[in-house]
1. So if we calculate distance in nm of label points 7 Å out along Cα→Cβ at positions 199 and 239 for every structure here (1, 2), which label has the highest result?
2. A value of 29, 22, 12 was derived for semi-axes √(5λ) of the Cα gyration tensor in Å, for residues 151-286 alone; which structure in 1, 2 was it taken from?
3. Matching task: 3.2 is the computed value of distance in nm of label points 7 Å out along Cα→Cβ at positions 231 and 351. Pick the structure from 1, 2.
4. Taking -13000 as the value of helix-only ellipticity at 222 nm (-39500 (n - 2.57) for each DSSP H run of 4 or more, over all residues; to 500) derived from one of the structures shown (1, 2), identify that structure.
5. Check the numbers for distance in nm of label points 7 Å out along Cα→Cβ at positions 47 and 167 across 1, 2 and tell me which is largest.
6. Given a value of 20.6 for mean count of other Cβ atoms within 10 Å over residues 55-62, calculated from one of 1, 2, which structure does it belong to?
Structure 1
Amino acid sequence: MKVATIVGARPQFIKAAAFSRVLREQHEQLLIHTGQHYDETLSDVFFAELDLPQPDRNLGVGSGSHGQQTAEMLLRLEPLLVADKPDWVVVFGDTNSTLAGALAAAKLGMPLAHVEAGLRSFDRSMPEEINRVLTDHAADLLFCPTQTAIDHLEDEGLADRARLTGDIMYDSLLQHRPQIEARAAILKRLGVAPGAYCLATVHRASNTDDHAALGRIITAFGRIDEAIVLPLHPRTKAALAAAKVDLPPNVRAIDPAGYLDMLALEASARMVLTDSGGVQKEAYLLETPCVTLRDETEWPETTSGGWNVLTSTDVERIVEAALRARPSSAPEPAFGDGRSARRMVDLLQHDPSHGGRLD
């Protein structure tokens, strides 16, 4: 079986590494990197740390508007897929790379599977929501991380394509968890102690492109009376400069962290403040309380027991949530057993809707 996997952004590298590890045991993989994330700290470091094979193809698309970037990916993907004739095309998550891969496969009539299907924020102003909804409706197999995702797809009439596999980022976290302690050196480099700092990430366009929203978030950070480590996404760095917003003294900006360093920072933080869906979930799995700087989440499971609190960009709500006590109960198991990649590969190989067994 030949499977083309399409990636382009940090979270997809993490998911693709776990998937590729299982796929390559028995099958052929064509790994295509769109070039959506091309900065070394957002791309190359993940291939090295996760032992992800180097891409067979790199489209080198780079930055651009959503429409321009997606269209350029689609233009460059189509001839590659025609030439390589994969049995399946697999896309991950909710980025422009996801949608471009889905459209290319669907228009060519190639079987398409979507990893992390069925997530919904129900906010159509988010580009990610448009990407994930359109991809789900184009795909032939929908690999769902949670029962909530299955329920969403049933509501949209897609139950016959949906499969509950568990969460592939949980696979990755379980595999790399023994390495987290070895990465504790990053805390020493930053001069922070376990449990004595907060970790923050801000990169959503709704928060970085809206200077007022970005200003409120930074104001709230300044009112939290403890050290905050802020791995600074290039978009956020540019937005801070454009908005003429200075970081308060308690906020330490660092370069974007690699996957293992980021897990180490999340695991040792007293609290995480973020607008990232993936970081919310990692914090939950690592039993670190989280404040989400958004009105909604595509991971409602993380809000159980007060582990994740949604605050939007309201200064008072952010500060109040950041100061709350640690939840008393452990997070509920909601993301599977760490064998989701194995289930996905088995489903691709044996899917009856595409001629039964593909060997």
Structure 2
Amino acid sequence: MQLTRRQALALAPTLTLLSCTSDKNNKTMNGITEQAWGALPSGETISLFTLRNEKGVETTISSYAGRIVTLKVPDRDGKFADVVLGYDTLAPYTQKNPFFGTLVGRYANRIANGGFTLNGKKYTLAVNNGPNSLHGGLQGFDKKAWHPEITNGGKSLQLTYVSKDGEEGYPGTLTSVVTYTLGSDNSLTLDYAATTDADTVLNLTNHSYFNLAGHGNGKILDHQLMITADKFTPVNANLIPTGELKSVENTPFDFRQPTAVGARIDSPDQQIQYGAGYDHNFVLNRAGEAPSLAARITEPQSGRVMDVLTTQPGVQFYTANHITGEIKGKEGAIYHARGAYCFETQHFPDTPNQPSFPTAVLKPGEKYHQITVFRFSTL
């Protein structure tokens, strides 16, 4: 189902919707290039959009699940590298993969025992991660074709998906709009908006795997990480939060000062053992409504730095612990465990079953809105 012009304007009133001029398989508008990228087994056609800024930074976004397929940024010597994991072609994205680069929903992360209760009614979800529902279920937003439009005077790509009432077990017809903008400061901004016609739960995020040395270029254990979080949410053996907000002090989760990712990744700490490394939600020290710094990571050899800013209350830091050497990615690269990291800005995992966590309920008449920024620089 495609968003109407009126619906789009209601969700994103500051954007001007523009049409593209076509040249057979390619369309160009003010630096954003569209090219045909194939079709899904269902027959839906998919496009790949390239966004560029005046400094040569470039990213490609697929209308299939809004995946960040490439993201090319310079090192301290001006040499560019693609810093996200993924595939060269559409087909592997339609098969089982670890959510490379994708938008995730309707509820990102885990919901315990595949269900939750809302307004006294029990909702049952698909179980696809042990006893849990993970990242929206068997046919989550990562497996959907989103409707693309070039907006904001040709500076932004807007993707829309309408999830029908009952899809994957979730209540309410939900209209989600995610807008990608590549800034002159080498920042990639993801602006998320959504509305619903019935009470529902919602947690949208992006699941890109980053390696600032370049995708497929070794492990990330020496990358220096800072996370602005005094607390994290401990989990049980099924990686479901216990409900506690625990201090990071004197734990392997204390990244308040820059620390090598690998310094404590094999700690005997029970939480590290549960995740086989880092796969945990950090409670961000947020103040105010604007996006604030959640994390900063630096790759020492290239000097590349990525800042993650968000309006969300949490971020899941995941060190690709379960990627095996069997995944062949872009340019023939073989992806290994701990060869990348994810920063999934989010509401906390299992929030629908955790009343003490910040609410993830969206009601009719309300507008879900959050912003996440990946900003690149060098040392």
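Bear in mind that the values in this text are calculations on the coordinates, not laboratory data. Quantities reported herein were computed from a predicted structural model and do not represent experimental measurements. Cβ atoms are built from the backbone, for glycine too; each structure is taken alone.
1. Once distance in nm of label points 7 Å out along Cα→Cβ at positions 199 and 239 is tallied for 1, 2, the winner is 2.
2. Of the structures listed, the value fits 1.
3. For distance in nm of label points 7 Å out along Cα→Cβ at positions 231 and 351, the value 3.2 is produced by structure 1.
4. Numbers: 1: -13000; 2: -1000.
Value -13000 for helix-only ellipticity at 222 nm (-39500 (n - 2.57) for each DSSP H run of 4 or more, over all residues; to 500) corresponds to 1 out of 1, 2.
5. 1
6. 2
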